[in-house]
Every structure is written in C-alpha cells, then in structure tokens.
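Computed from the coordinates by the stated procedures, all read-outs in this text should not be read as laboratory data. Computed from a predicted model, the values in this text were never measured in an experiment. Cβ atoms are built from the backbone, for glycine too; each structure is taken alone.
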Structure I
C-alpha cells in the first residue's frame, strides 16, 4: 500500500538533504513531502517547526510515515504528541532522541554525546581535540560529487531559538516508532545511539553501514528500509 513519506531535515539543513531518497520512494509509488524547516528564524522554535509540518500534510490522505533526521526528532515528537496529524509510523534517523522536559541545547550534556564522540575518535585514530571539520565529521562516506554540491550551496543560517525549546511532554507519544543509526556515524557513534535508544524508548535501532548523513551516502539502502517499514503498517 503506497504511503506518504514526510521527510524532515536536520539542523541547518533543508529539503535538499532528501534529494537522493525522494525519487526512489516516488518510483515505488509512494508520495513524498520534503519539508523545509525555518532553522534561521529567531522567532521559530520547535513548536513553530511542528506547525510547519502540520500545515504541509493537512491534505494528505492515507498512511503517513514521518521521517526525522537528527535534531528534527524533537520536531517530530511534538507533531506526534499534539495529535493533529495521524502519523502511522515515526522513523528517527541518526536522531537527537528527546526526553520529556529536555531542550535540544541540553541534549548534548544530558546524553553524554561529547564523551561518546571523543572515545570513538580515539578508537578510530582521529585527534579528539582537533577542530571539527565538516567534511571529516559528516561527509566521510558521501560521494565526492554530492559533497561538492552540498558545499556549493548557500551557507545555512542557524538560529539558537530551536535549541532552547523545551519539549513539554509526560512521555513518548503513542505512535509506532523505529530508529535508524549509522554504524560509522562520527557525531553520534553507534554504541552511544544504541544506549540512548534503549534507555529512552526500550528498543534497539536498526543499523545502516553509513555515517551521520545516510540519505546522502546510502540513499538506496535507506529508501529500501523505509519502504519495508511502510509495508509492515
């Protein structure tokens, strides 16, 4: 049964992030809505982002699969919590998996992300004290032409406002949830992700052999996983 995949980009990104995955899903008969979130708007926090998502899907009929990359996991959780959209499945990709009462800006410390990243850098022979290089951190397994296209785009403006929004909730929304983690993710190492997902959702993530940007590095594998999830609805 065809589904509508609603795709949310990570912090400082936009709908271009999904440009390698969307055509694959559409060729299989699904509909795709790749949402641009106003990351540069100082007046927009996570709840305003959720409004954008709700508006984008107001005319959708049939099954909705909401897919959230990295920080947009906060946005997706709010969308599902509010219940204005009947989300059949929530898929969190390399997510900043939120806990009730937590803001994205707090997430890094409360989860121990910095320590996990440092340990993984040491394990793989990288200097943990070196300044972050976006190509090394995010694009190490993305094809060269896609990487160059990404860096040729206008540099994104990122407001601090969405990092300050506290998720006001008592618990995880009653929506079927799957998590996908990257085996070679240098920002959110796999063991770190497995721990956070287990502690916060009580499940294990599915794993793709990729880094943080699965939609750019492994679009076919990711699309196949999303289609399999949709077929199980």
Structure II
C-alpha cells in the first residue's frame, strides 16, 4: 500500500453532497478506464467514505444509502471512481502527456506526407517540428482529434500535408488468398471484387504515410506481380 501522503482524492458530487476517498492515482485511473483491479488495492484510506477528506469529516450513512442505493462501501467507492473526478498527480500528468505525444507523432507519420517527395516524414523529424513550432499537445484530448490542427501548425516549419489515398490493387489469383488479410490490416476496403480468372481487384482507403509500406508488403507477398495505382487523394 502506498503512503497516505502520496494519495490523491477521488470525489463525486450527488445532489449537492460530496463523497470523497483517498486513492492511488494510477490504479484509480486504470480502474476508471476499465481495468479489473481490486478496490482494496486502489484505496489508501481503507473503506471509509468522507464528505471532506482534508477535514476528516466522514460521509453520513443515511446519505450514502439514499443517494447510492446501497450501504456497501465497496460498490460506492467503485461508483465514485468511475463516475467522479480523480485528482491527478504531476507524475501521472507527465506520463499521460508523453503517451499522448507519442500517439500524435505516430498518427502524423501515418496520415501525412512531405508534398515535395510524396513520402512520409520520419517520426524524429515530426517531433522536432512540433518542438520548433512550440505546439502544445493536449493530454486530455484524443490524439485523433488533434492531428489535423497540429499538422497545420507545424506546416510553418516543415513541408507537410494531411492526406488519405484510395489505392486500386490487382492481385493475381495465385497470391490473392494470402494477401487478402494484409489489405485489411492497412486500411478500409472500398471495393472488393473477385475476377473470373480468380484474381482480386480491390480499392483500399489508406493513410498516405502507409502507402510505401503497403506497396513493399504486397510486392514481397506477390514477388512483384501486384499492380497498384493511386486513384484518388483526399
């Protein structure tokens, strides 16, 4: 069990009344996001419920029963963590920020290209551009929701363009079966037609940054007999 000095407050307000507990920040957030963790491993202050942790004021049992429909503190604590607010430590925020930063960089690498040579920028170059442009990444916002805005901001210091491509692919019959699952791994199948000769004609929507990887993979699987053509960009 962690030291009580390192614990944070998880709280939930119901009908104007506060219900608080002391918890391990990281374990509480993991539980909040769906992880299966024993409540006893999350709470720091035992199973006691407070209306004000700092003042040491315990929650009224009648209020607990009335508002949560149970006197089982374990179930109440689960609801407080899942539905309420968990105070975040600096260490947890830093970890969250770094994870989100990596996710954003990876998505930009996948969904963008250098318009000069139509190839994706290396992740290191994207990271350097984010730092140079002093772009702030929001650790509480989904990476997917930030990508387009960040690309527009780093475009001041790095030639870059967000792009989705539709790629037409023709695979000979002798390779069609083993390459079909590979196509689905790279993007969204827009067209999927088996020809009379057993070959496969597909149109795949993929992030522009994955085009070269897709072509390399298909050429490897078909020994260079695949036919590919970019038919649309958006």
Candidates I, II; relative contact order in percent (Cα under 8 Å, 6 or more apart) computed = 16; producing structure is II
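Comparing FRET efficiency 1/(1 + (r/R0)^6) of positions 149 and 173 (r between Cβ atoms, R0 = 41 Å, to 0.05) across structures I, II, which is largest?
Largest one: structure I.
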The value 1.13 for Rg/Rh (Cα atoms, Kirkwood Rh), for residues 77-196 alone, derived from one of I, II, belongs to structure II
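To test your reading of the models, identify which of I, II gives 1.00 for FRET efficiency 1/(1 + (r/R0)^6) of positions 21 and 221 (r between Cβ atoms, R0 = 41 Å, to 0.05) when calculated.
Computed on structure I.
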Volume of the Cα convex hull per residue in Å³, calculated, reads 118; among I, II the input was structure I
One of I, II was used to calculate FRET efficiency 1/(1 + (r/R0)^6) of positions 13 and 29 (r between Cβ atoms, R0 = 25 Å, to 0.05), yielding 0.40; that structure is I
Note: mean count of other Cβ atoms within 10 Å over residues 69-76 at 14.4, derived from one of structures I, II, originates from structure II
The value -11000 for helix-only ellipticity at 222 nm (-39500 (n - 2.57) for each DSSP H run of 4 or more, over all residues; to 500), derived from one of I, II, belongs to structure I
Re FRET efficiency 1/(1 + (r/R0)^6) of positions 61 and 189 (r between Cβ atoms, R0 = 41 Å, to 0.05): value 0.55 computed from one entry in I, II; matching entry is structure I
